[in-house]
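Novice: Below: a set of structures, written as structure tokens.
Every read-out reported here was derived from the displayed coordinates using simple, explicitly stated rules and does not represent laboratory data. Owing to the predicted nature of the structure, the values given are computational and were not obtained by experimental measurement. Cβ atoms are built from the backbone, for glycine too; each structure is taken alone.
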Structure I
Amino acid sequence: MKRILLSLFCATLFMSCKPDDLTDNNPPVPPVNDDQEVDESFFYEQCLYSPGDYGSKNWRIPALLALPDGSLLAVNDKRKYNETDLPEDIDIVARISHDKGRTWSEPITIIEGTGYKQGYGDAALVLTASGDVVCAFVGGNGLWASTQDDPQYSYICRSSDGGRTWSQPVDITRQLWGDEATHQPGRNYKASFFGSGNGLRLTRGAHAGRIMFVAAMCRKNANVLDNFVVYSDDEGRTWNVSDKAFSSGDEAKLVELVDGRVLMSVRRTGARGYNISNDGGQSWGTQKYWTEINANACNGDIIRYSAVDNGGEKNILLHSIPNSRNRENVSIFVSYDEGETWQDPVTLYAGPSVYSSLTILNDGTIGAYIEKNPNGACELWYMNFPFKWLLEQQGN
């Protein structure tokens, strides 16, 4: 199996990790054309944040979303004083690109932390049918220290202008968990957080238009996480919670299958967990495991890539995750059979690397937003490449 590291031959214009401005000094990304050989100049990577940029000691938790107008929205934690999770003082910020990731806006603050136990983090994004962006995130006390009286809160906010401005956050914590939760099973839990990165909007069947995120809820009497889907049928104005989808889970992501079922991929050490829903994410089957994805307990992403060739439409799933029992070698696994099996992965970055988020741009190329830790501190990198590149690395 031929694996060529993107970082070794990527035609990047950036030799160090420095934020760009809005001056476009680079050519546009060429369109994908499966009838042509891959030109290595199509490959591109750029560092959006490194430690010390914009006065912040660290950056983490990438989320990447392509919007209908062709722009890209990159959202992440601004961990101002250290690398630690909540309850530290953390902002959630966004940058926008209108040229396929060649140049980016200055950071836009979605929500600003104002002190210890007053920070926010772990953002997940979804695009509604009307074009709004809904952002789910948490704030306040940390996950493991959360209690009924001093909780880690769950919030929703939205943007109607492609991420330039954002609504005030709406607290939905008591709909999810706690002694008086409207979600009855949630009364057995003491905390919750969203799997950061991509949410999901359904496009098929009776539940088309439904938006959803996966929550990992912590049991009251043990530091064990179970997964539930948090879903809305009115574009995020009211929320419901599914039956339990995965026991002893963690951060998880969703993708819609061609027959309308919903596939959940779940973080765990070793074989990656998964489950399938036949009713739009409300109830779930028997949890199972992918032996081909044998990885570190880490957050990744799973999305659909649909390509057209002479044989018609090919429905393909892409899954990003460290291809290692350690936090290194973020790679993309490819499935041609709706997640039944996965091909050998293709490396995006072989060094220390952790979370990742994927999206498909309007020109059919793939965008990836990943955490690299080359020097023990997190850098956030944007990458762009055609699907053809994945095929080349797999020898196809």
Structure II
Amino acid sequence: MAPKIKPKKPDFLLMFISIILLAIGLIMVLSASSVFSFNETDNSYTLFYKQLRWACVGLIGAFVAVLIPYKFWKRFAGLSILLSIVLLLLVEFSDLAYTVKGSTRWLNIAGVSVQPSEIAKISLVLYFAYFLNRYPVKKFKDIFLLLMIMGAILVLVYKQPDLGTTIVILMVCAAMLLMTELSIAYFLAAIPLIGIPGFYLIRNTPYQWNRILGWIYPWEYATTWGYQSVNAQICFATGGLLGIGIGRSSQNTFLPENYTDTIFAIIGEEFGLFGTSLVLFCYIALIARGFIISRQCPDRFGRLLGFGLTSLLAIQTATNLCVVTGLFPVTGITLPLISYGGTSLVLTMLQIGVLLNISRYRQEPSLDEVRVKGYNKNI
């Protein structure tokens, strides 16, 4: 029986970077949403106050998650998947669902807006960690049930429609499967098996194909499908090296989703290359710290859970930044901790809380292990 590990203090660096990004997010939501809030409610602070309330809820949730041993969540793996599927079915078939800009992704539960696809992402990470820790995975048949559950959730999310979240979920699940003994041949075979039908669906879905055209030829479709990409580029060009100053964005009126999906472009306009580089550095440090903490966890479930949660943060962050900078086609993926959105912010804070709890049980290599494993060639 393995000796019981006495919990340490949570990882300070992970906590510090998360608070910095949260603070940047609150400042930028206030700056980016002020014009919209005033036009809609005659109060420039409406959306900021909502985001601030959700931030407080998220901080409380993160604090609780830091105190709860990460192994506790193992017992809720199956229940979380069931809850996610039920909520996604409610989006599809119930009167609780409501539509915003052509997408039905939200439920109104007792006056609170909930986005089930955000819950589904974390539920899948938890269930994958539980499943891959409990059952040996060496062949395709070992993960058949896992793939069926993942497929059901992907279909329900895609039908909302939400192609961006569907792709993020698929990439996170694939990353976690890379931690098994599955042959790389399965992953190579999955590329055409998923890619060809995916391309067919996109090609035959007019608005999705138009987004592809707007991505490839943004200036030719500058007033239609390339409008968001073009205005994001204008933001970065206007900001230059040091930016034009907080609250002075001229693109607030023109850039779509400027306080949600494209908030990074407003950072570029108001704080320039310096500001965007600082934010990018914070995300790199946050994600790197998450992977280090996961690797130092003493048991496989914790390592898988930490790896999955960090991969989710990394993939969602990279997707949003690539979309805003024009490297990917436009899709509705928020920037963790910075973009406006209650469900996304609270669940991201919970993810970080769980990672901080995992950090309390980490086992850093001793001096003898460093010598044996060759971590430092100078010793």
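Novice: Between structures I, II, where is relative contact order in percent (Cα under 8 Å, 6 or more apart) highest?
Specialist: Looking at the calculated values, the largest one is II.
Novice: Looking just at Kirkwood radius over Cα pairs in Å, which of the labels I, II belongs to the structure with the highest value?
Specialist: Answer by largest value of Kirkwood radius over Cα pairs in Å: II.
Novice: Which structure, out of I, II, was distance in nm of label points 7 Å out along Cα→Cβ at positions 47 and 335 derived from, given a value of 3.5?
Specialist: Checking each candidate, the match is I.
Novice: Right, here's the next one. Assign the value -500, calculated as helix-only ellipticity at 222 nm (-39500 (n - 2.57) for each DSSP H run of 4 or more, over all residues; to 500), to the correct structure from I, II.
Specialist: Label of the originating structure: I.
Novice: Tell me which of I, II gives 0.95 when you compute FRET efficiency 1/(1 + (r/R0)^6) of positions 151 and 351 (r between Cβ atoms, R0 = 41 Å, to 0.05).
Specialist: The structure behind it is II.
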